[in-house]
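In what follows, structures are represented as structure tokens.
Just so you know, all these numbers are worked out from the coordinates, no wet-lab data involved. Everything numeric here is computed off the predicted structure, so don't read it as measured data. Cβ atoms are built from the backbone, for glycine too; each structure is taken alone.
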Structure P
Amino acid sequence: MLAALCLLSGLVNLSGCVPARWPSGDPKSLTLLNDSPLNTLLLESRHWSLRFSRAAASRHIAVLGVIHPGSGAEALTRRAARDHLDGVVLDGAFAQPLRNAVRAEATRQKLAVIELPPRQEISLDPREPVAGTSDALWPGIEIEHGGKVSTGPSSAPWIDTNTGFLRFLSAATSAPVWIGQRPPPGNVFPVQRYLLAVADAAIANARWIVALDASLEQSLLARQPQALEAWRQINGYLRYFEDHPAWRAANQFGQFAVVQDIASGGLLSAGLLDMLSVLHKTARPVPVRNLNDGSLRNTSVVLNATGSLNPSQKESFARFTQTGGKLFNPPSGWSFPAVSAHQITPTPKQVDAIQPLWEVTYDATLRKNFGARTFNTSTIIFTIRAAADGRQLVLHLLNYADYVSEDIAVQVTGTWKKATLYRPGEAPRNLPVYPVQDGTGMDVNKIGILGTLLIE
């Protein structure tokens, strides 16, 4: 099984598998993975072969055969076993009978099964090897027709990001989270957009399944110098996160909690969590399934964005308010409009439904620090996590613009003595810290694409 293969490559478990869509079945192409953290390749059926599988296995690299919905799916599963693949990936919207048939066949063939379904069909069962989907946004600042920058509710540039959805998903399941969006077809992107895609997933504790545009794939396989340099940078960003496993092990942090479930838009991008991110607010997702006294600990404000609570959860809310916590509920009779299976962002009707919650949220968080705040960061989204012992904070700053962001101020709650700035390809740098109201401040001179503050 795939988990065993990851053990062979020195990884602890499936959470250490670093995936990519691989564009070739030529064993010689595997030399492109020299010095790369990538160890799990998703391969289209036209590239499958026993020769490739054996070459990959000799490098301790897993090979997963991609299967798309269709009548030949069961036969492809049997072929994957004959070609000595390590597992199959069900990529797309499979009807339940076909999904069951493929999974049963894969079990008979002793193949691992990973599913990348539409967002609303993602399994939150922690026994699944991966929680993932291919339905995602290509990260970047949204540009309207005519080249004008799109703006959000705060008039700041609107950022296309998967971080809100991924933070909800990683809070809802303990399974590794993969996101498999491809570059929009017909586009040729500079390497910076690929670095952004790597980081957009990683700062939310997920992994992007690396996928290149057709032009870059061809240039890379031809070993053209510019493509090789782009590939080196992409692998550098992957390694940046893989070299710091403690960052992934840290917990989502914040004194402001947003309670959601799938039915109320938890698996949508551009929802409440992303709106708050664009406003540089710390908001911690609490899936309804995890709502209890423990998940509300160290929380001062809760926004309840769902009406689906059981008696025990309502009692947790009651105890929370009795001890001084502030709870904001939706209007009486409110419900979030139904979410369709292939939906990844809110519809206009759903945006209208969010509006009363957004107004309450905005008022509750205005000029308040619930964990971290940043200034002079109109094109930056940050995420913050805390070590289990509470002695370290990890704050990622991701710049979605194609220009450098400068003179950034960061304020975190609590008293901290040390801040270290990490940037890909650079030596760590100690930053002076200074007291601010209710916390500690530090200044970052510039962020090109990504910077990480380790605060102790």
Structure Q
Amino acid sequence: MTIAPAFPTLPQSEGAARLVTLDILRGLAILGILFMNVDGMGASIWGRAPGALGWSPPDQIAWWLRQVLSTGTARGVLEMLFGAGLVILTDRFAQTGGEWQVMKRYYGRTIILFLFGMVHAFILLWPGDILHIYAMTALLAFLFRRLTPRWLLALGLSCALFKLVSGGIAYHESVRTAQQLAALEAGRSAGRPLTPADRALLERVAESKAHHARSEAATQALIAAENRARNGTFMSWAGAQWHSMREALSRGMYPWFIWGEGGCILIGAALFKLGILQGNRSQRYYLWLFLCAYAVAGGLRIWEGWEVTRFSDAPQASAPFHELARLVMTLGHVAFVNWLVTRKTGALLLQPFVAAGRTALSLYILQTIICLWILFPPFALGLYGKMTLMQLMLTAAGIDLFLLLLANLYVRRFDIGPVEWAWRSIAERRPLPWRRRRLAPIGIGLGGMAPQ
């Protein structure tokens, strides 16, 4: 049995059909991503360890909820949708041109998105921008779009599996070193002289501790410098934001970003080709998928959270599973939404997020404007560094509620968000229609069960 889409397929301003379930996922994800970004906007982007913004019971609740349900999953959903968009767009481009034209149009569109990301990062001053990373990644993901779902999944999981294996090896080495140190100390207590191997072990451990101490000192220096700058003048704030971008580059974080985000984009392309992302499987299928995904990923994330909140230097056995747990939890969210839209109450609850999905890029930019230019700059309200984690999460919830209302009011009159309009108009080299065309009312019909 397959499920007819819970929401109708509607035209968009470019003339391409869009699946409303994907809009719901996009809307939920773009609003959810603020819960991950707000503490890097309202406090130091480098000081995001547990307890950095307070560890009262409310802060602990906020941290645990985010740790288990949210960390990395909002961007995970967006990455999977980016993969679906890669398939949809290139298939549509192929209807009017050959391979060269498909590449030219897709690359042109993606390069423009990269430039938008640069404006977001260096003009609107958000060093956590994801647009330029998605754009760089999409340029590579394009080359693999014709692969079968099996190969797309294999490549998409490669980063998570590499981190699982390499992290497992590192954990094993840490445990073995700890055991060797314990044996060495026991031998010294019994009067056994140090061997050359013992001295080499002690030197290696001392160097590792010194490296960790230098890294921690550098991070604390970054936090202190950012706090001074973001409580200073406009220019000191801008300089701090630009410095954070340069620091991310100098630490070699981008290759990992591109590999990890690219893997999720390829997984999204595979799930779209399999009909999973857009709701083409049975209600029972999605029910079991989200239950299993939540059980597996939830268990792994609770384990990781428990190890992290011990605030110990002991090796963490859960660390190698971090990326894999993120992907599984993301899949669980996708399955849960696809199951929920088949329920009458669920469809009603999710309807407002259609508008958020259609204006997602504009809402993402508005999140930055509200947080960085109104709430937390050294001018305006000047609330930087003055909120605990729970207060920041509640602030994010309030902003999202406002943006959700704004999006629903906006789409009553307009077909496309302003930032989306600018992006697509530049890509198409013509101004696209903006105002909403007269369409039949949007229904909530649940659709029927159709035989396979």
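Annotations for the structure displayed:
- Ranking P, Q by distance in nm of label points 7 Å out along Cα→Cβ at positions 75 and 403, the structure that comes out highest: P
- Looking at mean projected area of the Cα convex hull in nm² over structures P, Q, structure Q comes out largest.
- When mean count of other Cβ atoms within 10 Å over residues 51-58 is worked out for each of P, Q, structure P gives the greatest result.
- Computed over structures P, Q, relative contact order in percent (Cα under 8 Å, 6 or more apart) reaches its largest value in Q.
- helix-only ellipticity at 222 nm (-39500 (n - 2.57) for each DSSP H run of 4 or more, over all residues; to 500) derived as -23000 - corresponding label from P, Q: Q
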